[in-house]
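Down below are the structures I want you to see.
Computed from the coordinates by the stated procedures, all read-outs in this text should not be read as laboratory data. Fair warning: this is a prediction, and the values are worked out from it, not measured in the lab. Cβ atoms are built from the backbone, for glycine too; each structure is taken alone.
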Structure I
Amino acid sequence: MRHLTRSALCFGTLFCLSGLAAITAAERLEPESGAPKSREFFFTYKATVTGLAPGQTARIWLPVPTSSEDQQVTITRQVAPAEGRLAKEPKYGNQIYYLEAKSEADGVVEVALTFRVKRHEVKGDALSKVEQGEVERFLKPDAKVPIGGKPLALIEGRQIPSDQLELGKFLYDVVNDHMMYSKDKPGWGFGDAEWACDSKFGNCTDFHSLFISLARSKKLPAKFEMGFSIPEKRGAGDIAGYHCWAKFKPEGRGWIPVDISDANKVKTTNPTLVKYLFGNLTEDRVTFTIGRDLTLVPQQDGPPLNFLIYPYVEVDGKPFDSAKVKRAFSYQDIAVK
């Protein structure tokens, strides 16, 4: 396979959709008994900029989770060597913490934010509210998420559902069958829909970029949400890295979530969870940012960011080496009486 061209890899794909394809989208979205679950926890986000010259100034941007129908968030603690400020970028409404600070003699600047989060289980589109401008915004291409082109080879010649809810289910299954969750080879993690189409593996950014590309190509609004998974077991501990998922909006309904990469991890062992993750999200997560190709506030000197979840730093008007920006994330559940 390694000798095939990018085009051949995509066009030569054969499909064997799972038995779940026979389940209608409406059946998948039937709410289970009981009210949506919720979870409260503290989330600490820490960034340490290293390798600076003594007294050198670093510009630092951190994502900040925003309250929504899915979660309520408050900042409970800030630790920083200088006063930071919060701002909201206008395109997607993402909240950003910005700091300019000079390093000490050791060439280090450290900043940490702690949030109190109450996260709700998302069941279908029960809590979704849609603003007028959202639909048009999430039908447009991103730099790594084209409309049309190579990803459409995955559904070429197939019967495409006319109902947009069924279309979302169809594309969920297509991506889940085409991809394998794997980070064993380089190239993953950039959310490049064409690369995902060719490689057939990747992480959550790759899965959901491919889904969003296909959805938007078929006039189905879809958006990218970036955040973190919280371990299911209650308690406290470290979190290794980010997680992301997507939402799509059928005509006449609100935003409906999908977590295809998590479903892919268990597609041969837990069909119930595969079914659940079309249209539902567990309460074991927190959303930080939405969208791609981000211009920060205040505006960065570098190009728009592919996405924002890890700290972004500039020094002397240029993006700073991300390898010199250490990051640490942790959580602690709050006992609710």
Structure II
Amino acid sequence: MHVQLLHVQLLQLLSCARRAGTPSLKLTVCNSGSCAENGAELLQAACEALGSGSPHFEVASCYCTGECPQDGVMVCPKRNVEEPYSAPAFTLEQAIASAAAAIAAGGEAQVLPGVERAFAAKVEGMRLLRAGEHAAGVESLTAALDSPPAVALLATPAQEALGPEILEWEGTRWDERLFTSELRCGDSLASFEFAECGADAEPVQLLDCAHEGESHTLSGLWESASGQGSFSLAMRKDGRAFTGSLWDECTGEEQEWTGRRKGGGGRGRRRSEAPPARVAWVHEALLARGRARLEAAGASDTFYALADAKKATAFCCRAAEGWELQAEAASACGDVEAVAAATEEAAWLASFG
């Protein structure tokens, strides 16, 4: 009952924190020079984990604060407002204590009860895995993931799912597989030469194209230096891919034509996103435990590895690493359909949007 009550209290704390609005505290940790050697990375991770109860609490890193301590890491509670000070972080215990002190000094951010112990178990689990002690590492990571703060964080997805793409051909780019090139569509279907693909030495032009309403089918003529004919491409309902065919009137041959949307509108950024810093410790623990279980290669181990991967993707659906692990674990379990779905999602996130 005590654990259940604590879990409810943690969820209430998270709910209140989500309604808080603007950042309540922003810590800056120096990560260069002697600070890097003195445990800056560990201290920053501890600050992020201990502040995980406040979604609007921010931890940033900086190149230099102007001071290089011999035995600590420079921390600034509010950059350009408060003076930086040296915090010890040589050991895990020191990093956790320094993080707790820095957060407490702000007086506003929420520190989830038990998060210090959970974060310590996560760090120890990662250390044990690196040392080759897989069973002990999995046990320590499980202690971290079964802790009330981790359970409370996992109760709500940390990332919103990607929505469907706009079901339009204009201004889009596609990785197409027939000519192994990029299919580039123009900004207006009214253009006679609407799209182009193929090698630079022999481009393929899509001409006199038309878009058929609800089916989102693009059809028309094509021509290149060595052939011509007609084509028809149907966009998938989520807008991520197309399937269709190209007919060559010179040879009478019809070939399958498929492709995955690469993006448009000049965005050019990867769809994959790292987990929010405040919950990264939970996501990392899930992936590390899942991979360790997968490497154990027992039947029950691969089943639980797949469960960890699914939990990771439900929690941070825009992080490609979770989908990659899910594909590997599904393969080990012999689930062909799950492999295909996870592989496609990982590739989609790793592509450009």
**OP:** Rank structures I, II by relative contact order in percent (Cα under 8 Å, 6 or more apart) and report only the one at the top, that is, the highest.
**Re:** I
**OP:** Assign the value 5.6, calculated as distance in nm of label points 7 Å out along Cα→Cβ at positions 137 and 193, to the correct structure from I, II.
**Re:** II
Original post:
From I, II, which structure was log10 I(q)/I(0) by the Debye sum over Cα atoms at q = 0.07, 0.08 Å⁻¹ = -0.30, -0.39 calculated on?
Top reply: I
**OP:** For helix-only ellipticity at 222 nm (-39500 (n - 2.57) for each DSSP H run of 4 or more, over all residues; to 500), the calculated result is -5000, so let me know which of I, II that is.
**Re:** I
